[in-house]
1. Distance in nm of label points 7 Å out along Cα→Cβ at positions 112 and 144 computed as 1.8: which structure among 1, 2?
2. Which structure, out of 1, 2, was mean count of other Cβ atoms within 10 Å over residues 64-71 calculated from, if the result is 21.5?
3. As an exercise: mean count of other Cβ atoms within 10 Å over residues 80-87, calculated from one structure in 1, 2, equals 21.2. Which structure is it?
4. Given a computed value of 1.8 for distance in nm of label points 7 Å out along Cα→Cβ at positions 40 and 160, which structure among 1, 2 does it belong to?
5. Please state which of the structures 1, 2 yields 2.7 when distance in nm of label points 7 Å out along Cα→Cβ at positions 56 and 192 is computed from it.
6. Tell me which structure, out of 1, 2, gives -0.86, -0.92 once log10 I(q)/I(0) by the Debye sum over Cα atoms at q = 0.18, 0.21 Å⁻¹, for residues 120-167 alone is calculated.
Structure 1
Amino acid sequence: MNEANEQLGDAEPRFRIRARYTDTTVTVYQAYRPGIGGPAARSGRFPAAWKRDRMTWIKPSFLWMMYRCGWGTKEGQETVLAVDISREGFEWALRHACLSHYVPALHTDQAAWKRRLAQSPARVQWDPERDLHLNPLPYRSLQLGLAGQAAARYADEWIVGIEDVTPLATEIHGLVRAGEPERARGLLPRERPYPVADEVLAHLRV
């Protein structure tokens, strides 16, 4: 559990974006095979092999990314990237996103949800946040899928910088396996509740 999550404890809202951010950028995580991740980190842009016609999922939670990629050990996810994108772009994606599943309280009916899903360039899933041992926590972590216009804008307009954080993932994982959680926790990126207007997330909270 990262520092911000420890401080919030049981009072943590179930649906809240937590991220590392500055006044102008927010950090999201992805994991790729070295042939894509390496060139992206070196140039600050995704290489031609990166498929623009596929949905790409970005995750503000470092530990959820570790859960997804197995600390960078899963095949095809060996290079973990920290991608700094503009907050303007991130919030544009949220405003234009649709939940990836039907929720009666938020959608008129399933047909209306399916129409919105088909028209939206972004989609949102809220999956259980993870602790240092990658066990699920009782609150949710945002996963943001980008397709079409959103994926293109992500790649061409929103990215400010890309860093290969695979060594960090490996170091933290090693400390966890060695039974040194406090040292591991001290290396985690500091994620804080992300300040976003309620109306931006109103259509995305279950």
Structure 2
Amino acid sequence: MEAGVFRQVRASYDDASVAVYQAYSPEIAEPALRAGTFVEPFGMGRMTWIKPSFLWMAYRSGWGTKPGQTRVLRIHLRREGFEWALARGALSHYDAGFHESEAAWKESLVGASVRIQWDPEQTVTLTPRPRVRAIQIGLSGEAVRRYVNEWILRLEDVTAEMHRVRDLARASTSAAEAELPDERPYPLSDELAAKIAATPGAHPPA
């Protein structure tokens, strides 16, 4: 694993659910909001990436302004589904400090319906925190079917919330930070943390 880099699953969660984010066009978001889960024209045959980090979603979608990503959704999942996905995740890139060999990494991808990717976490000014990584979870095959049909409890449109944080950040980073969702370290067993190459310990660098 990368030396000096902190990987931790942080999310908004309660006893039953955990929040993740996705951004779509209105053509996909509006039917999903009405149905309470994803329906056509959402593509079940493609990998779909869920992100527990509000700020990483802000970065990825340009605060909900990029084409095809103008509606930002907060998806509340059953925790058991979220953990099912983590337990079946394979890292999306070869990591010499984690995998025994590149061949072992390629073998881990065979038949895996979940990909784990660690990307630089962002600040409210959308500048990366170079030593802190946020998790993205890619779902395909069985995992995306379970996601759509079993795990989703409810969806919220948080586009306006994202725009408000963006606008606040232009005037005051502290005011913007005060409006962020409460994302806490998600409790993982040692086995599950090791499976996804999370960093042991609870305190990321500043």
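Any read-out appearing in this document is the output of simple, stated calculations on the displayed coordinates, not a laboratory observation. Treat the numbers as computed from the prediction; the structure is a model and nothing was measured. Cβ atoms are built from the backbone, for glycine too; each structure is taken alone.
1. 2
2. Values: 1: 21.5; 2: 15.4.
This value belongs to structure 1.
3. Values: 1: 21.2; 2: 18.4.
Derived from 1, not from the others.
4. Only one of 1, 2 returns 1.8 for distance in nm of label points 7 Å out along Cα→Cβ at positions 40 and 160, namely 1.
5. Numbers: 1: 2.7; 2: 1.6.
Working through the options, I get structure 1.
6. That value comes from structure 2.
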